[in-house]
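Visitor: Pasting the structures in now, so scroll down.
Nothing in this text is a laboratory measurement; each read-out follows from the coordinates by a stated rule. All of these numbers come straight from a predicted model, not from anything done at the bench.
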Structure P
Amino acid sequence: MAVRVVQPAPVPTAPSSTGLPVTLTLGLLAGLAVGVGGALARNALDTSVKALEQLREAANAPNLGTIAYDSDVPKRPLTVHEEPQSPRTEAFRQLRTNLQFVDVDNPRKVIVVTSSLPGEGKTTTLCNLAIALASAGSKVLVIEGTCADPRSPTCSASSVPSG
């Protein structure tokens, strides 16, 4: 079968692709759309707890206390002992009091402090709470180490004297 040319193709006089400004604009809009879509997807898939109300709903239990973040904790972890009048110390006292009155008819003898990852402040929380409990006259025994946290034993088993 023979191909017959009806009309020869004209020689182009201008580039056939879009110009640089159009390409940059389309790339910017596409990048913006992908970025916004990714941010929305990440927000929709985020299951972390960011508010006390979310925690209350997830745990289906009352909040017994809130200890505020303090960037100086790595330098001075025993807030309750070193700064007896600070707001952070008062938060540990409030936690202590709330723990003592959770179920007055069946007082707790064991309290477990745990978290999902190492380095989240279990030891600091445990030691400060132990000091707060001991200062209220409770007998306190802190156990941490190979039995309790084999990942990072930083506070060996010790007894905190009451009073």
Structure Q
Amino acid sequence: MKRRVVNLLETRDKSDVIRRIMHYAPDILYMGTAYKLTDVTDETHRAVRAIQGVVDKIRSELECSVIIEHHAGHGTMNDRNNMRPEGSSYWLRWPDFGYGMMPLQTDGPRLMRFTAWRGDRATDREFPVAVKQGPALPWVPVYADEWEVLYSDRYDK
């Protein structure tokens, strides 16, 4: 049976996650959904701190970039403040980069626009403006030059 929650508050689960990452040595690790990374329901700050501690260890000791999926439970799209993660305010000040994904209406393949909900802590990174559904990979990045040529007239109003 496949488990639905990895409880990063449990030493066994935390060790198992670290061991697997060491074994596979990925450059980028995708984790989530955030609420499934602990089994705590009533102590949100404690749960967030547990996730952050493990992710910080992965980033520093295993030299791996980490993407965490999290739900934006604060409401409407197109509003940076409403794209932020739900739950503890610890989520707001911890990540180096914070982006929400907003689906756009298209006649073709799916298109998701990135919207920053916090300022980037580093300026030496170029993030895509959006991602589009790809033929081989599920999502393909759309950088600023492609966005300007193909999408800006329709979506930047």
Structure R
Amino acid sequence: MLAPGVGVDPWDVFHTGLARLTGIPVGTVLIIIGGLVLLLWIPLRQPPGIGTVANIVVIGVIIDVLLGAMPVPHAFWLRWTEFAAGVMLNAVATGLGARGRSIRVARTGIELSVLAFGWLLGGNIGVGTVAYAVAIGPLVHVTIPLFAGTRRQ
């Protein structure tokens, strides 16, 4: 979702803003922020699994390694197709990994808050960024019960 040039998800607005501010590569910023967010789980008494930690590290490394090597699609329709696929994959991944109550409002609120902080830091924002922030909550509201086998709340 960083490559198409139509915007990025709100967390990556935050990551790109911090990367621009600090000069640290965006994937490395993702790893650092991901680690700090995991520390916030301590009061929740919900220890992260090895998959969660590995996910942060692997994604951060892949971003740093591949971002410069990936060609940016030039065709408008292809950029939006690539971006939409990223949004849907994020919703499916969340649906596969999450359990519990409806998160549509909470997820949207978190995304919009992170988007605002990232914007203040000078992060990359596009129409796709806003579309992601508004759409991901309702999408994961569908995918979580879909993959968990439960009803939506």
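Visitor: One of P, Q, R was used to compute volume of the Cα convex hull per residue in Å³, and the result was 114. Which label is that?
Guide: R
Visitor: P, Q, R: which one has helix-only ellipticity at 222 nm (-39500 (n - 2.57) for each DSSP H run of 4 or more, over all residues; to 500), as calculated, at -8500?
Guide: This figure was derived from Q.
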